[in-house]
1. Work out the source of -9500 here, i.e. which of 1, 2 gives that when helix-only ellipticity at 222 nm (-39500 (n - 2.57) for each DSSP H run of 4 or more, over all residues; to 500) is computed.
2. For mean count of other Cβ atoms within 10 Å over residues 145-152, find whichever of 1, 2 sits highest and give me its label.
3. Figure out for me which of the structures 1, 2 the number 134 belongs to, where volume of the Cα convex hull per residue in Å³ was derived from the coordinates.
4. If you work out relative contact order in percent (Cα under 8 Å, 6 or more apart) for 1, 2, which one comes out largest?
5. One of 1, 2 was used to compute Rg/Rh (Cα atoms, Kirkwood Rh), for residues 97-200 alone, and the result was 1.04. Which label is that?
6. Looking just at volume of the Cα convex hull per residue in Å³, for residues 169-248 alone, which of the labels 1, 2 belongs to the structure with the highest value?
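Read-outs throughout are calculated quantities, based only on the coordinates presented, and are distinct from any laboratory measurement. Predicted model, so just to flag it, every value in this text is computed and none were measured. Cβ atoms are built from the backbone, for glycine too; each structure is taken alone.
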Structure 1
Amino acid sequence: MHIAYNTIEEALVALQNGELILVTDDPERENEGDLICAAQFATTENVNFMAAEGRGLICMPVSAAEAERLGLPQMVERNTDNHETAFTVSIDHIETSTGISAVERGLTARKCADPASRPEDFRRPGHMFPLVARTGGVLERAGHTEATVDLLRLAGLTQCGLCCEVMRADGEMMRSPELAELAKQYGLKFITIHDLQNYLKRHDVLVERVARAHMPTKYGDFVAYGYVNRLNGEHHVALVKGDIGDGQNLLCRVHSECLTGDTFGSLRCDCGQQFAAAMTQIEREGRGVLLYMRQEGRGIGLINKLKAYELQEQGLDTVAANLALGFRPDQREYYIGAQILRDLGVRTMRLLTNNPDKVYQLADFGLEILSRVPLQMQATDYDKKYLETKRDKMGHILDY
């Protein structure tokens, strides 16, 4: 069944208008849908709709800052929930009686979203269940808690919302086709967390430029720009040659860190040779960027890469070794790299790479790739099988 989801922009407008929306997560996660609204617009009617049509537990996702402002401690010290859902102690506003009615739960929600409210304005325990979102939002944890808070932030609303899982009348969880019917029946905007993640990768500011220094190298003089990934604190460096100017037609290389190849001179891969060749070409061009990304071992990290080498010595190829360790063949994503290049002023580029996926991802995240410039190194006895595997199993464009 084809499902026509709404855009994130449409969902944001609906939230700003005080409407309920419907959000579904990944089929490989919970594969469930939640009704979501802004707590500041909570009413008897929309709380009652959640209870009657959603049938799940009505919870109140909040940002960490809102949880601290309201003095909401975690419900348990050791969280053993399957998805680490961060429940705090439950609460009712002091103006409620029992706190359970739709009228009083709506009141508690609105009071939580009120910046004038203080911790002493709420009784504990109660009938509203706050959930604290991870700081990195859905890019850190792809849950409805994080989706609610991310959506409210993007909508310019208080980062305190309501969410309720949607069950069928027989008590089983609704899945996407049924959720689509529910959205159609009640005129609700229906979006996916996956689409929200992609929206954030394109539109949110996820990097910060923190340093700039002259960098004389054996290839020539460059300027090094230091960036921090705001989601996880990782550091990335852009080596810029010449004047980026209008950002058009730059020669660029997005190079994944390879300590063994770039620094130790390992012959098990061609990374060190590619780095040297890219720097040489950019220097010769007189204008361009080499972006050095902290993506060791195609994103699995240094120690796991060494474990993969160990498996390769037992007969596995580079793809099979990754899979045996529980990783995808290539864990890398390039939205952080795309944001860094855009921050530097790059708009269109000729990309030094043999990897079509890198071309597609960077283009998908807002950069125009004018052409792919091959960066093929001479195969050796040590890396020939590795390069052939990348060609045959990963689609790299290599003439071996």
Structure 2
Amino acid sequence: MLNALTPPENVVRKGHKALAALAVDLVEERREVFQTVETAAARKTTQRTESFDGLFHAYADAGSLLTDGFEICGAVLDRCLDTLEGYSTTSLFGGWSGAGWLTSHLGVEDDFVGGHADRLLTSALGDWPPSRGYDLISGLVGAGVYFVERLPRDSASRGLTLVLAALEATAVNTDKGAAWFTAPEFLPAWQRKHAPNGYFNLGVAHGLPGVCWLLGRLCLAGVERDRAELLLRRSLRWLRAQQPDPDNAELPSWIAPGAKRDSNRRMAWCYGPLGASAVALDAAMAVGDREGADWALTLALACARVPPGEARIQDAGLCHGAAGNFQVFYRLYRNTGETRFRAAALRWFEATLGYRCPGEGVGGYRMWGEVEENRQGWLDDASFLTGSGGVGLALLTVVTDVEPRWDRLLLLS
């Protein structure tokens, strides 16, 4: 199924001659944001700077839209390292794992960053506390994503073996398969209101689909394949049991003991059926799990039938917006050759352009989020995951011929 196919961006490019100019506009806007800390403050960008916030510049440089993008990306990374100095946080997003991932991704041999991340993670994985969680953003899956990017180094194989052992030790084994539970004391307050007894998370960003992806990568890399495949098949079986009707484009955000079942029809990467089905399909294909692959493909096709106007999203960001949905369908099409995913990718690309308001926000995009505690509103956000940086990367998928391998951070490749 992994065919070399003409990607949808070639079709899109014919109908959007102004896209290159739009991408350059985003480049200039983000250059302004990241020139100095003072500029960022003046623009009132709300996110803290993270390692990946310079990825847009690096990919714009690789696509010949910039000549100093790699230098700007490096400056962003240096600022992050200054922030991390003296701290031992291992998170993929906002910690040493992210900094190490970036240097490996860009092909930079940096023994200080990568070596320090290796040592911190190896030490932490020896006794991984429940408070650190198992998710992509800050937990075991994130650590695994870092080590996958570091392959084929011996330290990466050792690190992945430690991650697998920690996942095995924390798995909840049921008659439906294997899953991972998050106790209530480790949930944010707003989620505890819905799940006072804790929950099993089904989202890509914080839940079981991320575990499935990582186990699939271990199998492909030949790292403890038998153990990883056994756990992966059990995990996919548990995930399928939570949605016995994959023709229905719905998947709970979480399963909470003693609480009403959540019905999530929102189309997004982070939570809901779209991101979970794409990631589960990748994992199932890695080990030839036909039942798992058929379930995930059916659910993803159900998502492809949902028009953007009914998807319950409010902005263009990667995490829970139009650009993220474009990138998911783009990868689904590349991985399967299914033309219905190509059509969905085109629709979501159009939707991403539709959110742009020239002269506003960063590169014409503003994002919906928490402007202060308990109050939502529109933000100027230049970040990778929730801001214009991620939107720009999705646009670069269209206007350059550079393979968008950055979406490994979303578990899409």
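1. Computed on structure 1.
2. Top value of mean count of other Cβ atoms within 10 Å over residues 145-152, among 1, 2, belongs to structure 1.
3. Of the options listed, only 2 reproduces it.
4. Numbers: 1: 15; 2: 18.
Ranking 1, 2 on relative contact order in percent (Cα under 8 Å, 6 or more apart), first place is 2.
5. That value comes from structure 2.
6. Biggest value here belongs to 1.
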